[in-house]
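Once you scroll down, you'll see the structures, which are given as structure tokens.
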Structure P
Amino acid sequence: MTDSASQSATSSAPRRVRVRAPELTGKGGWLNTGGKQYTLADLRGRIVVLDFWTFCCINCLHVLDELRELEEKHRDTVVVIGVHSPKFVHEADHGAVVDAVERYGVEHPVLDDPELATWKQYAVRAWPTLVVVDPEGYVVAQHAGEGHAHAIARLVEELEAEHEAKGTLRRGDGPYVAPEPEPTVLRFPGKALLLPSGTFLVSDTTRHQLVELAADGETVVRRVGSGARGFADGVGETASFSEPQGLALLGDGSVVVADTVNHALRRLDLTTGEVTTLAGTGRQWWQGSPTSGPAREVDLSSPWDVAVFEGRVWIAMAGVHQLWTYDPAQGTVAVAAGTTNEGLVDGPGPEAWFAQPSGLAVAADGERLWLADSETSALRWVDREGAVHTAVGTGLFDFGHRDGVGEQALFQHPLGVTALPDGSVAVSDTYNHALRRYAPATGEVTTLATDLREPSDAVLVGDDIVVVESARHRLTRLRLPEEAVRVASVAHRTQRAATDVAPGTLRLDVVFQAPKGQKLDTRYGPSTRLLVSSTPPELLLKGEGADTDLSRTVELNPSIPEGVLHVSAMAASCDDDPSNEYPACHVHQQDWGVPVRVTEGGADRLPLVLAGMDEDA
């Protein structure tokens, strides 16, 4: 996610200042409250955790899952409030936010803030960001990125004790009101697979099941999985999944499943209905974890889709912006492409950058692997030598619905790709509610169908194409049209307030303090790293690249009036206990994309908080 954190894990920094929390305002109003509107005054006496998120962001989805245990354990003292702060135009649509809250099982109130009013009041710069407000209404901690649940849990316990003693803690039920369930056959399905029998296997994502549908795409043949979020092997309803997505046929006739929130690959035996685990431990991969080895011993991170290419199962590892592979013969996994940095960079696999790869399909001639790179709104491909290329897309901030050739064409957060027999590829252009086609021979993008509802995948059935209309909870059969649909061209850039900075030198300071009880890990050399680049590249005259210092002076080009600074910071810390021979260590990492406007009188320092609060920040 642009501005999203990669992996990080911290506890609260010392609370040196008392800053009154700004009011919560959002034009879209409140969800999950039974229609009631709330103010911070209504929540006084409770510990409030504000989660600034947007539903396209994989790191934001990770945080939703991290917070579940905290919400359950401290439900009488803690109120989590999701502040939905959109990146894409589609995410500013209230109905889409309503869908996303149900789709991802959000069980706390959500404030829909399409104009980023509360985001601006809290000076948030990154998706996701967590802000802790104490029972008296003061901000006491801020954490950018994911991996902070254990730190916030520790802070919550401190605040409970402190405010219980002061008499300012109020216990009781929270404001969450669950919506009524809808009786549809599927609920936000993710991906579909045409089985050799002519039936369809669909990942029924929100209901944590796989559903086999008859050839009509409507009649249920069987369901696999208990329907409750879980991670268990077994037959039929004894098995469990957690938001499964991608599906692919293996050579033995079984199906490999991207079990996304379980961070695992599962196998479904179509004959017996038995589910087993092929890869993953159930734990999320973090920086410093192994990137290859026995499949059941290596952590994965939000696998979103799978495809069999060159004898291996390729995995769209959305959670770390990489492609991995699973070797069925050897029972091993390994990174195939991507650095974990988020962006759009082509080249040899180990040097390429991705941004939430979410859809895979092998070309009809078997010569390339097509890839929907959702956060860059891009269509990309991998050749048989493992090099990465871009067909459509320019980067993290440009998107829209525009047909044409080369850089004229625009998508908006596509999640699926489907190889067509003539060598072209159909793109499930999710946030444009459209099915698009890219022709490699001409480099042209056309529109095949519109008025779909968040299409996330499609499969060919003879002369028809069956589209997964995720937000309409169904499969929709279309005749592949011979002519393109004419649509009005629309182009967008991510809309966030730019930071005014002075021309010339700018001081970048990443504010980091090791969590309480920890110290920087310098056993193997420097424990910090800072990577800086820009869009356009000409914005930076000096200061790009990597170094170990978390502060850097860069020089801005006065002839470039605006652009985006891309900043990636990492710090490693370990428990500071001399008696512990094997201290627990954590890697804290965050990526920012900061829009800047070069103007006289602008700031000459840009502070970015990696963890905690700091009075100088």
Structure Q
Amino acid sequence: MQYAVIAEAYEKIEATTKRLEMTDLLVNLLKNTPKEVIDRVVYLTQGRIYPDFVSIEIGVAERLAIKALVKASGRRESEVEEDLKKSGDLGITAQKFMTSKRQLTFAHQPLTVEKVYETFDKMAQTSGSGAVDLKLALLAGLLSAASPKEARYIIRTVTGNLRLGIADMTVLDALAIAYGGGKEARELVERAYNVSSDLGRVAKVVVEKGLEGLEKFEVLVGEPIRPMLAERLSSPEEILEKLSGKCAAEYKYDGERIQAHKKGDEVTLFSRRLETISNQYPDAVELFKRCVKARNAILEGECVAINPDTGEMRPFQELMHRRRKYEIKQAIEDYPVSLFMFDVLYADGQDLTLKPYPVRRKMLEKVVQEGDRVKIANSIITANAGELEKFFLEAIEDGCEGLVCKSIAKDSVYQAGARGWLWIKYKRDYKSEMTDTVDLVIVGAFHGRGKRAGTYGAVLLATYNAEIDTFETVTKCGTGFSDEDLAKLPKMMQKHVIQHKQPRVNSTLEADVWFEPVVGIEVLGAEITLSPIHTCAMNVVRKGGGLAIRFPRFTGNYRLDKSAEDATASTEIVEMYRNQLKKMAET
């Protein structure tokens, strides 16, 4: 398959502001992709060469990419840098300079997807002495053989900035339409993705084996399952009513959620964002090896920092000292951890994701051998609101955030990759008006004035609506940013700048600068109000209006540990608003 086919499709996708048109263009690309390379085309369209959880990246910094472009185009480095300042996009600069280069060269062998992918792979696998020079030579060779348009997307891919605006959910829609017979196959395609986190493997299976292959799709140890997420409510009575009068309540520990995969004596830990974090927690790896009796298993739990002298749990902020590349040995001594396991998703050949919660809990108790630093999450089953409140207070007293209340009904399966009412968070600070922070995604910005001239005066923030895979604006925020934040923001957001509103963003406001919805920040507001201009939960509470957060303030916390789709959901804002109204009525 010629790489030019991909580049042509990418250009059309990038140009559209219409979501349906974007999906149609992607469907057309996938239909015209030979089955032998379908997985590679899907990975490339995601802007990578392997699934997220495989810790292999092409690893080309912008400076090295500039040098490769200089070598391939025959232009001076100063010329490239000057043009880059104007364009703000090295891909556009590459296309411009390779256009003039192309006019001076003779016919060349067309680049294929296989050639581009294999070269990217060589670059990613290169390490040690001479690695930089080899990467430079490989990239320059690729650019020399590329058409100007191909050069644009090659450069963007290697620097990790493809700018297509295609999310994983869009790819799933396109696969369902292209190879599943229509959108009705979406649920099956999405289920396969949610239990594998590997769009390339899903594409390969549906292309080669059809829907029957997806029906037999297997959970594999080593491929992280996308985590199940919880909704939130603010009282025991509401929770029990929502969970049919009875539930299991577990401590919500103040740690880092991990998914541990054990294959014989090998253990890999994944974060909630599916990043491999085994290197940060080698002691947790050893604990898991010793305490899990199943030979092959996938378990979920919380990794919590503890005081080794008292055994007391430390707050999440202290655990974050463990997320470092260097001096891990010292960090292990300073911030030891305990594991609190709360679910088992696979054990010795048995996929447990489709089993109800009580079955999974029994299996968890069977496969985990508790010790001083490995425990099963503290839990009760109750139908009594008073008992649930008492257990909640005990959790707070023990240093936890609150509870996660879980359905024990027959349909209480593990909803991989979904946020639903089978799990409900109950946290102390949900009980008063906007004392709880929310995690919002930066989708746009407005130029600053006066003292803020030259930077952003405010950012446009959005919640996530999972039902329609859309980011919905909920507030503009310009308060709480330090001078350092204001200087850092434009640089941090530069690689996510796009020329028009991203198709997955629903906004009636016109921002001065638009971004891909990638970066999240933590915000605290005064209250939630009806809004005629913001699109969060549009028409849900009142026809013709959405919801907005008033007087928002940035807390200083960038939520780089979460993906954009893990941001506060629009449905959560609705619940917070309704709970706020109830409290006002009571007073």
Structure R
Amino acid sequence: MARISNDMIARICDENDIIDYVSQYVTLKKSGRDYSGLCPFHHEKTPSFHVSQDKQLFHCFGCGASGNLVQFVMRTENLDFVDALHVLADRAGIVIPEGGGMESDAEHEKKKRILAMTKEAARFFFACLKDAKTGAKAKQYFKQRNIPWKTITTYGLGYAPEGRDTLVKYLMSKTYTAKEIVEAGLAVSREGQIRDKFRDRVMFPIIDVRGNVIGFGGRVMHNQKEINGYSIPKYLNSPETPVFDKGRNLFSLNLAKNSNEQDIILCEGYMDVISVYQAGVHNIVATLGTAITENQAKLMLRYANEILICYDMDEAGTKAALRAIDVIAEAGGRSRVIRLRNAKDPDEYINKNGIEGFKEAVRNAMPSTEFKISLIKGRYDTTTPDGKVLFIDEAVNIFMGIKDAVEVDAYITKVADDTGISRDAILAKYREKTSQKSYRSRIPKKSEYVKQTERRQREAVKNEQTSKKLLEAEKRLLGLIVKSKRLGRMAAKRIKPEEYSTEVYRRLAKEIYSAYERDETPEPAMILNDFEGNDLSSASEVFYNLEIYDGDEATVNDLLYTISLERLDLKIKNETNPAALSELYKERERIKSEKNTWEE
């Protein structure tokens, strides 16, 4: 999706009030000009969470959580920036054009009607399951699979009746046309007749991370592969539609994203996910009847640091696991493999070993590289010279696919210890297959995260030398000038953006100054959209200060004076050259003498 314009973001924020939204999660009480309550992001007994209606910002003085309404939605719903905007846009009835704003009104209306239709279909299937007569067979199936009603309601499971056009007739009664029902993937057109896509199947709604029903998976309740000469697939999934792309979505991610776990378990089937979820492990998802795609891997890595692959350990499942490892690596993630012994899938494993047995298998998940090596080792007799040669040749091929040089080194050492072959010999084989130049290139470039971390570390060292008085003065100054163009211009004459002490303050000053140069009013809630993590907390503190102080010229002059003097004192502290030190002291006296003559 193209970047959503600032005008659209501003409109979405304008038409959603932060107090109304946050009140769904926090009991807020009026506290002066703001509202306060118990923080939803950490446990506390005394309210330290504050929300400003006029600034449209929130800040917790306990844990540091800060931001605007979009960032509150991102935190509470575990969504990325764009998806959070969509949640707020839907809430306000605003249409966000896709494809850089090139989506026509007709295309958007079609998607909107399909989403409404799939939601209606989910309700229909659930009602059919709930019906004592119609849903009796399906309820009996779920009972046999140990799926209680609580789980059925959690997932919105349902039943598609046997009739040829039961759903079609229902949706037509809701004003949807036959053409629309086919486009939504809920019916098929054959020989001029419209028939239900799903018939006599238990139904699994596929829900995206924003809570929209985008498609379905339907499972037969028998083990027959053929009926009356026609092959019957066990699972039948919705086709691709304007709202459903099976390579970009995952079953149960809408639930897994809220588990607060550091990893996500990837399974093959809907029933696997449901069995594990109802047993108390909620960080679990499944692909939608296809092999894992890079888009799905990236989607999972948005919510997890690592992906645990839990596929069947037969030949097909092993091949699928190997492919998943590579796809996840290409997406920039790490993976491990859960090996379930003496069971074909998680559902069967839990029935045999209980949930604690499954959790133990999760804890013992094998690192993906170790998993690959173990499969190769199983094909050769490494007690013989020939077996060792063949094994090492294949193991080195695995090493060549590893981007982390430290991991390569660690596994070369491990393989040497396991086989008795010298480490130098394995390393020589590795270098034989790749030039020294390509070997060095396997050391990954610094990620943006690493760069930011190093920058913060450098700034931390620098800030240890920077007085708290200087940082506080800069913070107060930025908090004042964002409210007044006149005060902003006063500050711009005395201190440039690049002269502020921290990167966050420099970015804020640049945004504020630039807005005034464009003859615009800087909006704190909009400015914060460009910050994240610790930077977001620091930036939010600038705009969210409960201390009340006058915002007039005298106050700004006092702050500019303090900043100039503190910066000069820092230079004096670090200067060792006597001549330079003398000039700095003269400059200090000049600033002190000119304090009262500073004018706008």
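Bear in mind these aren't lab numbers, they're just calculated from the coordinates by the rules spelled out. Remember, it's a predicted structure, so these values are computed and weren't measured experimentally. Cβ atoms are built from the backbone, for glycine too; each structure is taken alone.
21.0 is what came out when mean count of other Cβ atoms within 10 Å over residues 187-194 was calculated for one structure; which of P, Q, R is it?
Values: P: 23.6; Q: 21.0; R: 12.5.
The value was obtained from structure Q.
Which structure, out of P, Q, R, was log10 I(q)/I(0) by the Debye sum over Cα atoms at q = 0.13, 0.20, 0.24 Å⁻¹, for residues 499-538 alone derived from, given a value of -0.36, -0.84, -1.09?
Values: P: -0.50, -0.85, -1.00; Q: -0.36, -0.84, -1.09; R: -0.26, -0.60, -0.81.
Going label by label, the one that fits is Q.
Who wins on volume of the Cα convex hull per residue in Å³ among P, Q, R, i.e. which is largest? Please report the intermediate quantities before stating the final value.
Details: P: 156; Q: 170; R: 229.
Ranking P, Q, R on volume of the Cα convex hull per residue in Å³, first place is R.
A value of -2500 was derived for helix-only ellipticity at 222 nm (-39500 (n - 2.57) for each DSSP H run of 4 or more, over all residues; to 500); which structure in P, Q, R was it taken from?
Numbers: P: -2500; Q: -12000; R: -16000.
The structure behind it is P.
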